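S.K.: These are the structures in question, set out in turn.
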Structure I
Amino acid sequence: MILEYENTVKLLTSSGKFYINLGLERIASILNNLGNPQDNLKYIHVAGTNGKGSVCAMLASILDKAGMKVGLYTSPHIYEYTERIKINGDDISKDDFAKYVNEVCNLSEKENIHLTEFEILTAVMFKYFSDKKVKVVILETGLGGRFDATNVIKNNLCSIITHIDLDHTERLGNTHSKIAFEKAGIIKPECPVITSEKYEEIQNKAEEGNSLLIMAQPVKMELALKGLCQQENLSLVLAALKLIFPEISVEVIAQGLKTVKHPARFQVISDYLIVDGCHNVNGIKALRESLDFYFPGKTRRFVFGCLNNKNYNEMMKILFSSEDEIYFHRFNNKNSCTFEELRESCEFNCKKFESLEEFEHDKNILTVVCGSIYMIGEIIPQSVLQQ
């Protein structure tokens, strides 16, 4: 049975698919039944707590400007599932998405392989990119690294490990070292790895596989993406390009950096609106530092919402002050914090968010919509983020 796109989305978000179950056995099994399309592709594999999406976006933009057929796999999406799978900046079509999801789901049912939502999407991505003969895939992990479905690949052009911090501690461990160990799982034998932070776990994994370990050095170049943390991400990108594609000129790199887009990551929409899907403590710290740097002294109005498994107490302590206007939003996710939960944890006055239209456009007040990426799509029109 062939499902249309809307019904495909309902299938993916059903209780039978929409959960997390880390491991490589199921994804390896379904890919084997699909003819192992992942073996036909070359990868730059990116893991980390924060910054991996920006690194992937930069790499994809630069390789596109260099004339390569480049695939980009990221998560989560803001509006449509099709955003997660791109070739040279273009989303997979809804028709193709539905077709490939149906193929994977029908095969998994036939072979009695029970796949999660992310495993289905990952299998779809490998098959689609293989069928389209993509030259290089920029591959972002979904959660962790060692047992993430993307880690079914056997080798890569290089691994990149971005900034590591405490997030998803219930699955990855409650220390930086434990999380670094999980992220280091994407390092492949005799395949180089690039990072900017010194972790013994990363070094040990690289030595174990005789993998070249490169420590990226700080750099500065003009970049369309805003936020102080982006220069660290950029250093990883440039180190990877120097290693893998040294023939790409500085001019092409600069062109890719000036045109790169990564919606809802410290995205300055106007002089009175910023959108940032900063979903953990480290992301909130980065947001606060960037706000203080780019908009010192400006009155701030926050619209904030997050999942209830996040450390929202600490997030709010870092972000808010007594001078801020604070609004909380419970978005359409069963794990979204309620207004009451957030209000009880906030030491400052706060209100329930209704709509951006209730706010006057005052050039002296900066409205910051931030928190869970799942919330952004409910509040900000797609046309605004894509402008």
Structure II
Amino acid sequence: MFPLRKGKTARQAHVGLPEGTFEEEHGRQGFSGKSAHLYHAHAPTGWIKIEGAVRPHSIDCNKLKPTDQADPRGTPVAFLRNNEIVMYVSRRTEPMPYYYRNADGDELYFVHCGKGVVETDWGPLNFEEGDYINLPRACTYRIIPDTKDNFFLIIQSSGEFDQPDKGILGQHALYDPGVLVTPDPAPKLDDNREWEVRIKFQEAFSSIVYPFNPIDVVGWKGDLTAWKLNMRDIRPVVSLRAHLAPSVHTSFVTPGATICSFVPRPVEEEPDALKVPFFHRNTDSDEFIFYHAGDFISRQDIKPGMITLHPRGIHHGPHPKALASQGKKKYTDEYAVMVDTVNPIFLTPQGEAAEWKDYWKSWMEK
């Protein structure tokens, strides 16, 4: 069915809004399905009261206290979860005194702070700030940080993390697969000590002890491996004439979610084009954003290490100060990780304890 047009509208989305209106995109399937652009007389986020489960959330993950921050045998803390996706924060300060294997899901680490090495079945990978590290389900690995102030966002998924389908953009768009880093074997054959492999299965831990180092692979081949991608190697797709949907920044896909990376990009130059993210009301996903670094174009009072979560069904979009300042920036200065989950995702008790309860009121500030 071709798009219909009724009443006072723009000729095309995000460009030339009728004077005095606020555009909202009501879309399906993460901006790739059917959509309606609604032109409001008031900002859709101009609420004065919210009650119930659709209240937007913000968590200061800097306040989370994973036990691995003080205890080498400690674990990351889960702060959001559903049946397919679990979000963790790790603040590990010391090397794991064991090897680890997650049989419950694939893991995507994002390195917010710190550097070091992750030893894997396939070999070691050096990591640094801005790295995404893909660790397949049930692989054996060990985190060895070189720094003390480490901060990892961990996304656990029930399915694999894959590269997105780049379609007509071509295989080298967003990031060239040639920038992906895979490990070379570096077997640990001369430890002369016992090693524990701690396995997480159905949210419980088991242990296997070997009289040798289990990282003893001398060679490997195939298309399953650990690998990493750094944010600086992501080249965003942009348009200087119209604001593009956030889905254009997709970095990874997994059965339960889509993961996008926001990195610096030029702001739209067309005089009548929107220059900040448009109001939207996704009905098929919850929107999670982890703020890594920079000055976030659509938010105020949000600092690095914080997250926002907007449940499906409620509007989200730029804060009033962002709307008022649009057009003043020529380039964005923001680094963030967005995860749109297929099914609703909920705060854990640990997440609730670090929540900024009045986040929903931030749209009321002028």
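Read-outs throughout are calculated quantities, based only on the coordinates presented, and are distinct from any laboratory measurement. These figures come from a predicted structure and were not determined experimentally. Cβ atoms are built from the backbone, for glycine too; each structure is taken alone.
S.K.: Given 25 as the derived value for percent of Cα pairs over 36 Å apart, which of the supplied structures I, II does it correspond to? Intermediate results must be reported in sequence, preceding the final value.
M.R.: Values: I: 22; II: 25.
Source structure for this number: II.
S.K.: Consider the structures I, II: one of them gives 16 for relative contact order in percent (Cα under 8 Å, 6 or more apart) as calculated from the coordinates. Say which.
M.R.: Working: I: 16; II: 21.
Structure of origin is I.
S.K.: One of I, II was used to compute helix-only ellipticity at 222 nm (-39500 (n - 2.57) for each DSSP H run of 4 or more, over all residues; to 500), and the result was -11500. Which label is that?
M.R.: Working: I: -11500; II: -500.
The read-out comes from structure I.
S.K.: Right, something else. Looking at FRET efficiency 1/(1 + (r/R0)^6) of positions 81 and 345 (r between Cβ atoms, R0 = 25 Å, to 0.05), point out which structure of I, II has the largest value.
M.R.: Ranking I, II on FRET efficiency 1/(1 + (r/R0)^6) of positions 81 and 345 (r between Cβ atoms, R0 = 25 Å, to 0.05), first place is II.
S.K.: Here's something else I'd like to know. Of the structures labelled I, II, one was used to calculate semi-axes √(5λ) of the Cα gyration tensor in Å, for residues 89-240 alone, giving 30, 20, 15. Name it. Provide the component values of the computation, followed by the final result.
M.R.: Working: I: 30, 20, 15; II: 29, 17, 16.
For semi-axes √(5λ) of the Cα gyration tensor in Å, for residues 89-240 alone, the value 30, 20, 15 is produced by structure I.
S.K.: Among I, II, considering only FRET efficiency 1/(1 + (r/R0)^6) of positions 65 and 185 (r between Cβ atoms, R0 = 30 Å, to 0.05), which has the greatest calculated value? Walk me through the numbers before you get to the answer.
M.R.: Values: I: 0.45; II: 0.25.
Largest calculated value belongs to I.
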